[in-house]
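Structures given as structure tokens follow.
Read-outs: derived from the displayed coordinates by stated rules, not from any lab. If you're wondering where the values come from, they're calculated on a predicted model, not measured in any experiment. Cβ atoms are built from the backbone, for glycine too; each structure is taken alone.
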Structure P
Amino acid sequence: MEFVREIGGIEDAVEELVRQCAPVCADTRRLYFNFRVGLTEAIANAILYGNGRDPAKKVRVELRLDDAGIQVQVTDEGRGFDPATVPDPTLPENVSKPTGRGIFLMRALMDDVRFNASGNSVSLFLRLAEEADVGDSARSCR
């Protein structure tokens, strides 16, 4: 699915993807908060930083649902970046910096976040099955 070229289109795209996931995720709190926020941040970063707000460039979103969970991959047409160089927004020296919060939120809200080698694609994963070490049924989509 290719879509969103501008910030104004993010909300509708995210709502459509959440709607597609709803039948497999009974934990609406996790779906409507964790997944929605993580996906919104990924798409916003792709548009703002990856594509540099260039409306001629596309953001591609691929959604996969299976028994293990929800996986979404967001890919932009930019040059990419090294996520290891993004400052940690929780450190005192970075609190006033405008970068790093989106990646921080994705990592905090999703169960797995992986960038490709060139840094122009991010894969987000939200587990559906309850994990034994989690100990919190609110982290389960079942």
Structure Q
Amino acid sequence: MLTVFGLMTFSQLLTRKIMLTEISTFVVTSSQMVSATVIMFLNLIFFGNLELPFQASSGTIMTFVYLVFSLAIPFFLYNQAMRHIPVGMASLFLVLVIPLGFLWAAIFMGEEITLLKITGAVLVMIGVVLPHLLQLGIKRYSI
């Protein structure tokens, strides 16, 4: 897990550096999506079960819709945001996936909302808001 978090941090820093240049957000997002596709395809070839048949169906179409709406559009918007906000703040906003994810899972998938999940979501949201509030307080009292 430490390696994963290290790679995610490196990726965010690299994305921020790229987004501060004149390169189009669409180009950056497209290259990220193509790179991820190539890596996952190689993973499938070396570690996957190639004996399973590929069947084009409505499930395949839904998979493409899922990829566009759950990966391509959010990556594009995140990359666009990286042009305007620092990496640290972007990292804080990124963890909002946790409370929003459990809320959407409850609404669309019928997952149970427990006191533990609510507590965790509130703690995450406090962790996102607290640095911003502290920064506003410091600016207000330093004037």
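Points worth noting:
- Origin of the derived value 1.04 (Rg/Rh (Cα atoms, Kirkwood Rh); candidates P, Q): Q
- Looking across P, Q, the calculation of helix-only ellipticity at 222 nm (-39500 (n - 2.57) for each DSSP H run of 4 or more, over all residues; to 500) that yields -25500 traces back to Q.
- Test item: mean count of other Cβ atoms within 10 Å over residues 70-77 calculated as 21.5, pick one of P, Q: P
- With distance in nm of label points 7 Å out along Cα→Cβ at positions 46 and 78 derived as 1.2, matching label from P, Q: P
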